[in-house]
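Pasting the structures in now, so scroll down.
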Structure P
Amino acid sequence: MFLSSYENKIDKKGRVSVPATFRSYLNSMGYNGFISYPSFNHDSLEACSQDRIEKLSNTIDSLNPFEEKRDYFATSVLSESENLQFDTEGRVSLSKKLLNHAKIKENVLFVGLGKTFQIWEPKNFEKFKAIARKKAFQNRSNLKWENKQKGELS
């Protein structure tokens, strides 16, 4: 899984070192990189494995081919996606388009979200994290922990 947060600096060529734990997880799935696209929820970048983007593509394909919603999702996610490959030092090159969307200039924050991760400008993430913690607290009753052995909620 992608867990924790890691801050790294972008070099003059727009390359950033991807956290070793993230690289290791992707390598264990047979990938030498990841897919990234501008988030349409935040000023950040979404990042995931090839398998995950294929699942997302299949979900989009399951929509009615003549509905506008299908085109909106395909355009917002798939047409904006970039396949970022690790170089020999474990870095990726973030395009100007991705950097501009996330308002990233010098430092990058990799934020693990389980099966996916996000890439943020660190100060913007701190603002979002404060809001997210308040919202999570307000909605904590929505999280249910199912006990698989007994079928009970704990």
Structure Q
Amino acid sequence: MEQRINYQQKGQNALKTLFGIGAYLKKSTLEPKLQELVLFRVSQINGCAYCLDMHSKDALAHGEDAQRLFTLNAWRETPFFSDRERAALAWAEAVTACQVPDTTYSRVKEQFTEEELIDLTLVVTTINTWNRFNIAFNNPEAVGTYRAGQFG
């Protein structure tokens, strides 16, 4: 596989918006560790190697336990996640699939305020955008080069 377009170089104007969203989310009330869990899970679903590399490193840097990352694909069958995390992961999966049942919404509303839920949804939709940029323009040489905290 070879890179199609270096979107990070050629798309600086377009990417300013995404970086701005990222800066906003870093200041939100959502826990950084929870955000990284969601970012990693959505990247698993979408199969984005670069984002999996990035968010595994950032999650570990935020104190995430490696065992939880190793079993995240099967989070429903493990005892490692809190009710809040489970609600966030279910929400992330549903929003990514564009199929959000009332039961998932009810569950997430029990764990998050309305503002937090809006921010959580922004986390999910933003990582879906980044995943799609990385998958569409393909940059296999970049996988493995990310350093924890590299982008802030």
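Nothing in this text is a laboratory measurement; each read-out follows from the coordinates by a stated rule. As the structure is a computational prediction, the values presented were derived from the model and not from experiment. Cβ atoms are built from the backbone, for glycine too; each structure is taken alone.
Comparing structures P, Q by distance in nm of label points 7 Å out along Cα→Cβ at positions 77 and 109, which one has the largest value?
Q
Determine which structure produced the value -20500 for helix-only ellipticity at 222 nm (-39500 (n - 2.57) for each DSSP H run of 4 or more, over all residues; to 500), calculated from the coordinates; the candidates are P, Q.
That value comes from structure Q.
A value of 152 was computed for volume of the Cα convex hull per residue in Å³; which of P, Q is the source structure?
Answer by label: P.
To which of P, Q does the computed value 40 (relative contact order in percent (Cα under 8 Å, 6 or more apart)) belong?
Q
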